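The structures considered in this document are given below.
Nothing in this text is a laboratory measurement; each read-out follows from the coordinates by a stated rule. What you are looking at is a predicted structure, and each value in this text was computed from that prediction instead of being measured. Cβ atoms are built from the backbone, for glycine too; each structure is taken alone.
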Structure I
Amino acid sequence: MKYDFDEFVDRTGTHGMKWERTEALFGEKDLLPLWVADMDFRGPAPVIEALARRAELGLYGYTHRPDSLLEAFGAWMEKRHQWKIESDWICWSPGVIPALTAAIQTFTEPGDRVIIQPPVYPPFFKVVTENGRELVTNPLMQRDGRYEIDFEDLEAKFRTTGAKLLILCSPHNPVGRVWTRDELERLEAICAAYGALIVSDEIHADLVYAPHRHIPLAALSERAASRTILCHSPSKTFNMAGLQAAYIVIPDKGLRTAFNKTMAKGHHTMSNTFSIVGSESAYREGGEWLEQCLAYIEANIDYAIGYMENYIPQIKVTKPEGTYLLWLDCRGLGLSTTDLKLLLLRKAKVALNDGLSFGPEGEGFHRLNAACRRATLEEGLKRIRDAVYS
């Protein structure tokens with residue numbers, strides 16, 4: 001079927017964070033929300049219909065995860081990412097961040113070092129420090145607007161800190177890189193040389209634009225599979241984060257048993273009834289919607305980049321290879337961090353994610369969510385242009 005991504009969906013009264021909590025979180029009225037990674041689109045029709053049928057039953061008791069769900073997820077991974085996985089490799093978590101927390105608690109001890117690669121998704125910092133581990137950063141390098149891994153620094157950090165674990169963001173949020181096979185193999189080799197495990201957050205794996213292709217880290221080799229905790233979820237792919245479901249693929253039996261033991265200690269064992277129904281229907285029948293959605297978002301991204309080049313050339317943005325997030329380099333405006341924030345919030349009246357929340361390397365940047373109606377994007381960009389030149 002043909003989906004209409006220009007459709008206006010009134011989210012008033014839905015308790016959605018993006019549209020109903022923006023004023024409280026940003027401290028300003030009348031803001032246009034272009035921040036949190038939450039699409040403004042209705043999800044796939046088969047998912048909506050499956051959830052409606054389940055809701056109509058009127059019974060919402062304890063629900064187990066059926067084999068058919070694991071089979072659907074496995075088939076999706078094989079079709080989309082050319083990686084055949086076994087059903088018993090699949091663990092469950094209510095979200096990727098709880099899974100990262102469980103992995104840190106399982107495979108490191110208090111005081112151990114954990115490496116992350118900023119600028120990166122803000123919770124990565126917290127899951128390390130709030131669990132009593134020491135944070136080590138391996139900042140990405142920016143070359144001609146494109147971010148790359150600093151492998152020399154990464155090896156030096158392992159050598160000097162003895163870090164036990166690395167959290168990889170693949171594809172990377174917020175810079176939009178889709179790591180190549182060569183990059184992933186080099187990173188995995190360094191981690192293996194120093195005996196470190198890798199927790200790979202691949203929540204944006206399905207949101208990639210041609211000619212780029214996402215490669216699951218654990219699919220690289222048997223060695224990579226034996227040292228990887230891979231986190232996947234339908235939440236970003238199908239705009240269903242509120243259903244709270246993540247599928248954690250751990251091929252190694254020992255690592256898998258230990259991870260599940262930690263999840264059981266926290267009593268994270270039961271799935272939400274609707275997350276089961278929504279996930280299975282999305283993985284079985286959501287492909288058509290996703291293809292159309294990606295085409296629409298990529299057109300939005302191209303529009304935004306062209307608009308910046310033509311009307312706000314002081315703000316630079318490199319087209320992301322994956323995700324629906326634009327990493328705006330606002331340093332050309334010549335504003336302080338405070339003045340830039342005031343420009344966007346008080347003059348432009350747009351709510352973006354402040355780059356500093358992604359680490360010191362994000363100073364002077366802001367993150368914009370392009371997974372919205374074109375009319376919303378046009379209005380947001382116009383507001384920014386008018387604020388810059390007023």
Structure II
Amino acid sequence: MTKNAKVRSVEILACDAGWRNYHFVKLTTEDGVVGWSEFDEGFGSPGLGAAIQRLATRVVGQNALAHERIFAELFAATRPATGGVVAQALGAIENALLDAKAKLLGVPCYELLGGKIRDRIRVYWSHCATWRINHPTWYKPEITDLDGVKAIGREVREKKFTALKTNIFTYDDGKPTGWRPGFGAPFLPEINVDRKVLRDLRMHLEAIRDGAGPDVDILLDLNFNAKTEGYLKILRAIADLDMFWIEIDSFSPEALGYIRRQSPHPISSCETLLGLREFLPYFREQAMDVAIIDTPWNGVWQSMKIAASAEAHEVNVAPHNFYGHLSTMMNAHFSAAVPNLRIMETDIDRLAWDHELFTYVPEIVDGYLVIPDRPGWGTEPNEEGLRAHPPKSQGGLLNYGRKT
């Protein structure tokens with residue numbers, strides 16, 4: 001084992017990721033072992049990098065092996081402002097410490113989590129049709145009509161994926177447009193769901209099913225795009241369709257539990273929650289069938305605690321993963337070790353330069369991600385690649401749909 005595991009430095013790196021930026025923590029020990037993690041500022045978390053840098057002053061000089069102690073100290077120091085960006089900063093630091101610790105010990109990160117239960121992880125093709133409709137500059141071929149939606153359904157099947165997830169779209173003159181009022185695009189703060197939204201969503205789902213065929217599982221993500229009334233309208237409108245799950249975000253565990261008890265489809269939720277304390281009311285309410293955990297936000301070690309509580313409440317878990325390849329591998333190690341796994345999210349449509357940014361890209365065979373046995377997360381950012389694609393000043397959901 002490397003003798004000196006004290007943390008020498010904590011740095012923030014970023015690069016251009018098309019419509020957003022990728023962000024990374026680089027934690028280096030005195031003996032030069034580097035632990036990496038990926039975080040995200042564009043998913044409603046401005047200033048996260050600054051929070052990490054401020055907290056890093058308490059990490060430098062500490063033993064990188066003692067990630068639980070460091071997390072507890074940082075939590076104590078930030079207790080008056082628990083949650084939000086501060087919690088995500090703690091998660092990003094924890095994940096970099098886990099990578100460093102695994103490399104110091106010469107083992108994959110899953111060994112720190114109790115060892116792997118499975119060698120490969122079933123994944124679903126997330127943002128299927130979504131990226132090619134909403135971000136055609138970066139994800140090709142652009143989808144401009146229902147035929148394109150059917151075509152990507154066929155592509156999923158032909159590439160041997162067993163599941164896909166899509167989002168809400170409305171159609172004007174046959175052309176799809178993302179409908180995301182919960183994120184201000186379009187800006188409809190009342191987030192009511194009208195008949196056109198219901199008709200167009202059903203038409204979209206029928207088209208993607210037509211392409212994918214009967215054996216591909218279809219997941220639908222509704223995000224924060226309705227209130228309880230609207231979610232129930234949507235569930236009634238698609239009650240007869242074959243759906244793997246409906247993903248719903250709600251600030252109220254009671255409201256979500258009410259929805260679940262009336263839903264003809266399984267309900268998944270909780271991807272925006274931070275810490276076990278925020279999950280517990282949803283577990284007690286039996287508000288969802290699958291708890292989605294964002295491990296970059298929470299930290300993989302803390303996420304294992306959340307998953308253990310989910311298990312005690314007879315709930316399976318799934319990681320939230322729509323970031324870069326390092327995040328995918330962080331989630332893969334979590335998925336390999338957690339007993340109560342349902343399925344793993346990943347994006348298959350990638351930027352043209354994604355492969356340049358990391359030392360290894362995830363290996364996916366017939367719709368399953370193969371778990372590597374390399375030390376740490378099994379991949380890390382390629383700093384030369386990051387420098388070749390400098391970050392933009394703005395990006396992510398904070399600018400999505402913004403009028404300029």
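Computed values, structure above
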| quantity | calculated |
| --- | --- |
| Of the structures I, II, the one that 0.50 was derived from, the read-out being FRET efficiency 1/(1 + (r/R0)^6) of positions 135 and 319 (r between Cβ atoms, R0 = 30 Å, to 0.05) | I |
| Cα Rg over 2.2 N^0.38 Å, for residues 279-350 alone - structure with the largest value, from I, II | I |
| Which entry (I, II) yields the derived value 3.4 for distance in nm of label points 7 Å out along Cα→Cβ at positions 239 and 255 | I |
| If volume of the Cα convex hull per residue in Å³, for residues 143-310 alone is computed and equals 124, the structure in I, II | II |
| Which entry (I, II) yields the derived value 0.20 for FRET efficiency 1/(1 + (r/R0)^6) of positions 95 and 303 (r between Cβ atoms, R0 = 25 Å, to 0.05) | I |
| Answer label among I, II for the case where distance in nm of label points 7 Å out along Cα→Cβ at positions 191 and 247, calculated from the coordinates, equals 1.5 | II |
